[in-house]
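Input: structures, listed below.
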Structure 1
């Protein structure tokens, strides 16, 4: 994959995640949360962190050394795999927040 396309795709996915996160934060701040909901939100973040770390570690094992262009592309794949769990949860939660309104 072309490095410029990979980095721009990563940027767009990051923007999508930030927009969805803003919607979720606004929705969850406006409602009255029970302790179980607060615990669920915290657990969701911990699970996303574990999945993200695991995905990035798996990519780091195959990190190419010596070729700068391959390393540049590898960093894109590492960051994309690390962002994927957070983005998936943010987008999913934003969709459910829009349905709940």
Structure 2
């Protein structure tokens, strides 16, 4: 019990001594004001960019001439090229169809 009373007295004295001390004044932080011109400028730039970007025009013109190159194999196993020039392409064959038939 005596120890508790001594401890209480010791801390009471410390509190009294600390009661005369003044706490230092802390500087107040200034609030940073956000400059609104920056986001407004960015938004205006994006809107202007969308207005100025034009959609690509579709190309509807067909070429005037089409060159068709075909490879033929005769009875002897010789291969010959045939080159034709037309104004339109009637048929189209995938370049990988030979993979389905030969392998």
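Assign the value 47, calculated as relative contact order in percent (Cα under 8 Å, 6 or more apart), to the correct structure from 1, 2.
Matching structure: 1.
For distance in nm of label points 7 Å out along Cα→Cβ at positions 4 and 84, the calculated result is 11.4, so let me know which of 1, 2 that is.
So the calculation was done on 2.
Just checking, which of 1, 2 has the largest value of distance in nm of label points 7 Å out along Cα→Cβ at positions 20 and 36?
Top value of distance in nm of label points 7 Å out along Cα→Cβ at positions 20 and 36 goes to structure 2.
Comparing Rg/Rh (Cα atoms, Kirkwood Rh) across 1, 2, which structure shows the greatest value?
Evaluating Rg/Rh (Cα atoms, Kirkwood Rh) on every structure, the highest lands on 2.
One of 1, 2 was used to compute FRET efficiency 1/(1 + (r/R0)^6) of positions 12 and 76 (r between Cβ atoms, R0 = 35 Å, to 0.05), and the result was 1.00. Which label is that?
It traces back to 1.
One of 1, 2 was used to compute helix-only ellipticity at 222 nm (-39500 (n - 2.57) for each DSSP H run of 4 or more, over all residues; to 500), and the answer was -31500. Which one was it?
It was calculated from structure 1.
Using the calculated result 7.5 for distance in nm of label points 7 Å out along Cα→Cβ at positions 28 and 92, pick out the matching structure from 1, 2.
2
Quick note: the coordinates plus some simple rules give every number you see, no bench work behind them. All values derive from a computational prediction rather than experimental measurement. Cβ atoms are built from the backbone, for glycine too; each structure is taken alone.
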